[in-house]
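Following are the structures in question.
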Structure I
Amino acid sequence: MLNDSESYQWAIGDLVTDVLAEFPEIKRADLLKQLADRTGADRSTLRDRHNCARFYPQEIRKEFDMLTYSQLRACKSAGTEWRQYAEWAMGHMPAPVAVIRARVKNNGHDQPAWVHRWESLLGIAKQIAADDTAPEGLRYAVSQLLKWEGTRESSRLASTTKPKRQPE
């Protein structure tokens, strides 16, 4: 049922692919602009549909027909490793898109629940820190949290960065 509700996304991508194949003199940017102007769709949305349709040819879509367009799009963000995420998603249905994205972001591992909460907290802290109407003490507190997080993240990145190998 979900696949049917998202089939228009593949159809749009396939249409762009077919038109560009049949009329190679047409530039993709020009075609997307014309389609956007005539349909009201955003060019970036049309570009995304085209990129997904090119990335997943029909035979791949049939192989992974249990997955929705949105799920396959999330797997695509893994680049050349997309297949392992698509196979994982098929084995873990309903495989929400957010979970697929989190696994891709975490190199195939489940993200602990607190990570999402922490990222949400930092997002709220950034908004409060930038809000001139927030009490000064609160803005100071969240700015210290953000400062600490920036220091912590810098330290973490420095410790995980592999030193360049020296020539022997």
Structure II
Amino acid sequence: MIQSTKSKEAQAYVRYAAIRKYFESYRKFLKIAEQRALKISPEQKYEWQILFKLQRLLSERQTARFEHLFGSNKSDRMTMRSLSSIEERIEKGWSASEEAGLKEKVRSYCDAAREIDDLRAKLVPGMTAKGWYALNQDSQYLDARLALSERVKKLMEQMRD
């Protein structure tokens, strides 16, 4: 029984490391995507800045929620088996009490939550539609997106092992 518990803990930490790598990879992808978007359609600089700032903040929010869950809830730690189950838990399964607790515990999380709301209020549907079309034709952006996809596949394999 002790060996089984230790083994489960070790597996949980392997999954934890894989998730941290995913968050890091996604942030690197966002940086490349933003650089390419600004180069391809500089006339939409303001809109791109809003969208990518929002994406970075949402990624930071996911990271903070994940760290909070992993550090405070052993049962959640044991059930985190895939990227999709973790994203499901920290987005759709996130409770109001967890949100309040994290805001109280981490001041920067509270500030980021407020900034996310402010940026969402600035969004206009379709504001970068033309730019997204052009971005999706850019080889460097597509290469970065493919690299992220390959990285996610490898991380998911690590989580299964």
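All of the numbers you see were taken from the coordinates with simple rules; none came from a lab. This one's a predicted model, so the numbers in the text were calculated from it and none came from an experiment. Cβ atoms are built from the backbone, for glycine too; each structure is taken alone.
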Which of I, II yields 3.8 [distance in nm of label points 7 Å out along Cα→Cβ at positions 21 and 45, calculated]: II
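Consider the structures I, II: one of them gives -0.86, -0.95 for log10 I(q)/I(0) by the Debye sum over Cα atoms at q = 0.21, 0.25 Å⁻¹, for residues 85-132 alone as calculated from the coordinates. Say which.
Working: I: -0.73, -0.88; II: -0.86, -0.95.
This value belongs to structure II.
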Read-out relative contact order in percent (Cα under 8 Å, 6 or more apart), computed value 15, structure in I, II: I
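For P(r) over Cα pairs in 5 Å bins from 0, in percent, the calculated result is 1, 7, 12, 12, 12, 11, 11, 11, 10, 8, 3, 1, 0, so let me know which of I, II that is.
Numbers: I: 1, 7, 12, 12, 12, 11, 11, 11, 10, 8, 3, 1, 0; II: 1, 8, 15, 17, 17, 15, 12, 8, 4, 2, 1, 0, 0.
Going through each structure in turn, the value belongs to I.
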With helix-only ellipticity at 222 nm (-39500 (n - 2.57) for each DSSP H run of 4 or more, over all residues; to 500) derived as -22500, matching label from I, II: I
